[in-house]
Structure P
Amino acid sequence: MKLLFLITGFDYAGAENQVLLLCRELRARGCEVRLVTMIPPVAYLEELKELGVEVVSLGMKKGVPDPRAVFRLAALIRRMRPDVVHSHLVHANLLARVTRLFVRIPYLICTAHNVNEGGWRREMLYRLTDPLGDLLTNVSREAVRAYTERRIAPARKIRLIENGIDLSRFTGDERGRMQLRAELGLLGLRGEEELEAEGNGGVAQPSVASPSPFIWLAAGRFVPEKDYPAMLHAFAEVRRSFSDSMLWIAGIGPERPQIERQAEELGLTGQVRFLGIRTDMPALLHAADGFVLSSKWEGLPIVLLEACAGRLPIVATAVGGNAEVVLDDVNGYLVPPEDPAALARAMERVMALPPEERQAMGDRGWEHAAANYAMSRVAGKWIELYEQASGRKLSAVRAAMPKEAHEG
């Protein structure tokens, strides 16, 4: 079977993570896979090379429409002659549909990754181009319901296929946990200037921060929909009752400078650590004590699945598919969006639990993820769909895949 993935870009984000995991599963079964990005890719390139996945960029610039991309994509499809084209995210979905006017595509699957992909104009374009796609999928029951209700796609042409996670990656030991806590706590309390001075032979040697504070971890791009202002206001409230708590935020994005200024204005400079891009999420999760998500809207966040895999209690807003991952009062707590006071109360509620109850909450999250979101299970759904679409059967797995649902 030949499969071509098309995606807007390739960065360290949820949709890209899913495509990478799918590439791994498909290559293990002998499938020929090509990845096409609209703008130049910046993440996972070594992993894709090792998998034998060719990566091609259409050479577009972010935010700049370029009609030539249609003909570049059409030429690639003619050359590869894929059995299935599978696009991800709104821009790639629309491009794939329009390209079908100029080249034969046996079967076109378009995947949305959110309840909200950018407003009524994009939804109108989805409706207009719907006849050019064979199937639209989304990642949560709530997203499928919303797309059907808003008539973005007819019910017969939209299907739920959840995000998946490789649970076998999420392990750790106590020594590594304490070391990372000390390192990041040290950075957060001492400041970049002192560390740089030491690295350059300076004499700054303040004492290492204690690794014992309660650590909240958040992860995601600094964009409006993640609502980091609400998170910071909630954390400032939490600090009044739990003064030794800290917040780590992993990610990049256009709003990061604004959020850093807000943390300073709230007096949180030493207690909020901005980690930037991290490729060690399993280690971060193992080092943290709880996970928090403050989004205004979502699809089915990979970070919540990762928090479950890391066995952390979770506090999240009740938007999109969050309630499908975070079962209220089972593996975490759900709160209304854009309500910092409610977010703070839920965070305090987690922190007030005895350690063994927090651990039990995290264990229930792992069990829920293993039963419903193990990547082997989700990949099986995709493979069945690809086989139905192409009329071809994929070979058995060449090497043993991780026993995700039975480890830990």
Structure Q
Amino acid sequence: MSEEYKAQNKKLKKAKEKVENKEKNFRDIFNNTTDAIYIQDKNSIFIEVNNGATNMYGYPRDFFIGKNPSFLSAPGKNNLKEIKELVKDAFNGKAQQYEFWGIRKNGQIFPKIVRTQSGIYDGKKVVVTFSLDISDRVKIEEKLRLAKEKAEENDHLKTEFINNMSHEIRTPMNGIIGFAQFLNNPDLSREKQKYYISIIQNSGNQLMRIIDDILEISMLGTKQVKTIESKICLNNLFLELFSIFDIKAKENKTPLYFKKGLSDKESTIFVDESKLNKILSNLLENALKFTNIGFIEFGYNLIETNHNAEIQIYVKDTGIGINPEKQAIIFERFTQEEEISQNVGGLGLGLSIAKENAELIGGKITLESEKEKGSTFFITIPYKQN
């Protein structure tokens, strides 16, 4: 064997090794790319797939080979006829990009971006497709969309609140100013004078409640409100509330009932009396406002479990009730059912104040309601006697 032949053979061997190394490098890149890569013939049949494709869908490589890609399409999510045309265009040299909903072996549906173009594989013209799973991006976009909608809704609610507040303040102010001017009439009878004074007093009280609610919600918004617990008798607190609201209930011709669940000694607990009073006052105010037929009842029961004991307070009415779809948001600030806001007014702060105060004293507030049949609000607080 001549030296020239040996040198040529050695040169060919090195060239072959170089080609094999290049092929191995390309194969490693192909398989280790996180994106899914498919190689398809002119009829879209899979010739080769990389590890990214097997990882993305959960099928082994052999499962892909020789199959049409339609089994990767989430049912009813993609226009397969349109996609087939796009792949055909790619095969003819016009690269394409589109979004696609895939379905994994485990049934999970996910979004991805697909880029497809023509290429050469084993000396034949093929379609090379790159797929990128965009599930995380879609989730982020959805969160941003929801956050944007929430921000827009909050802006809308705040605008409505400001407009509503202007109206709510103006109404009692007009009553105070208007009837104060009537009192200047020297020929006014004693009876009319008393009547006008009572209107001024009621308007003043209404204005004070509005201002109190605005100040209260502002303080709660700072998250710096502190609770001050003291030893109180629930029966005494409830009787005081009954005395106050029974007068209003009789004016509305709505019977008001109070039911206690424990003796005076047993109902003596540690709680922030001021905040509990605000919670119950707001709920009773609402019950009186929205109950024209039937009755209102409030009270409490002791609920004992193996782990702890709680006081469950309730305020029940037979009023207009709350639509099921509104019950989830009725405790949010500035929120009212539109028809309620139009018919009876108010700032939509009472239930929000009740909820936030309930949480401050370690409790929670829930609701059971049926439209036109009434509502029952439950406030659960810890039963602390020591």
Structure R
Amino acid sequence: MRADEMATLGEIPFKRYYGTIDATPLFVMLAGAYYKRTADRAFVESIWPNVERALEWIDRYGDSDGDGFVEYNCKAKHGLIHQGWKDSHDAIFHMDGASAAGPIALCEVQGYVYAAKIVASELAKVRGDAARSRELSKQADALRRRFEKAFWCDDLSTYALALDGNKQPCQVRTSNAGHCLFAGIATEEHARRVATTLTDETSFSGWGIRTVASTEARYNPMSYHNGSVWPHDNALIAAGFARYGLKESATMVLAGLLDASIFCDLHRLPELFCGFPRRPGESPTLYPVACAPQAWASGAVFLLLEACLGLRVLAPEQKLVFSKPLLPAFLPQVRIRELKVGEARVDLLLTRHDEGDVGVNVLRRHGALDVVVLK
């Protein structure tokens, strides 16, 4: 929703606009994340009808042609052609550079839908609805099998950017595939191959992972979505790496972005910066009109750290878990204050030792909470 002059006068359609394909599954994912962080069952009960309506929208309206994938098509006269997070008019294309015609099924959106159904299954179990929980789990498993068959590109060692309106895959190396790791829809083998693809020199600029690899037809390091580096995009990918145990790849992303922040005003990560290769003695090339600060770029810092530390907050179990924590060599200590887990709070000191091991010390604890370190 926008209340600026252009929206009020109808020059742009965003006064109240529904051209987003991923907000609905992300809402369900957020509901699950909120419960894990707070153990607030009463609130989950209060929004459960909204969760169910979101799931209904995914199946009934998101999958408009009944092929088992959620897709979008522009319907508004002045609406967005592309309705994922990469919403530029030229963001979705085929190997030869030709634009993909809709309806478009983005790879990361299928991952979000998978994660939404897993989360909803868990919430249904919390509510005592075992039958609904099993049903949603089966739907997620079926989607994962369909997704692997339709989206995996063995020659590229990555997932297709999207399926076009003719169900043809857009066989392009992009950062979108990393979101599939974040969502958990990727198989273990394919996750490792995607990580290798995203951290090679064609995708990783030295400062971060490009939106589009330098080998691709529409690659342009100064393009908004076709070759630039977005911190939030990188954070989600790093969280995906960590989910599959690829911590070294996650710390590589953290190190690149922290190095980039040195050259930014007040060390604030901007919305995006250009995807030129990193050169000794030179800073990253800033994108002239990038928002700085920007909310999801600011949030990226915390998700990157969470990924490298293997940090999981499990409020219903009154537990804080560090799974194989790892810190880059230049970051010897991290202090976390007032970390809230349900009703409990804790202060922590994390120290990197010479051999790479990370020690976790509890400095202060208020309330019932177990701190668990898995090595």
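Derivation of every value follows stated rules applied to the coordinates shown; laboratory data play no part. Computed from a predicted model, the values in this text were never measured in an experiment. Cβ atoms are built from the backbone, for glycine too; each structure is taken alone.
Things to note:
- When distance in nm of label points 7 Å out along Cα→Cβ at positions 133 and 229 is calculated for each of structures P, Q, R, structure Q gives the greatest result.
- Kirkwood radius over Cα pairs in Å, for residues 181-356 alone derived as 16.9 - corresponding label from P, Q, R: R
- Given 22.1, 68 for Rg and Dmax of the Cα atoms in Å, calculated: source structure among P, Q, R: P
- Structure (P, Q, R) behind the derived value 1.0 of distance in nm of label points 7 Å out along Cα→Cβ at positions 237 and 277: Q
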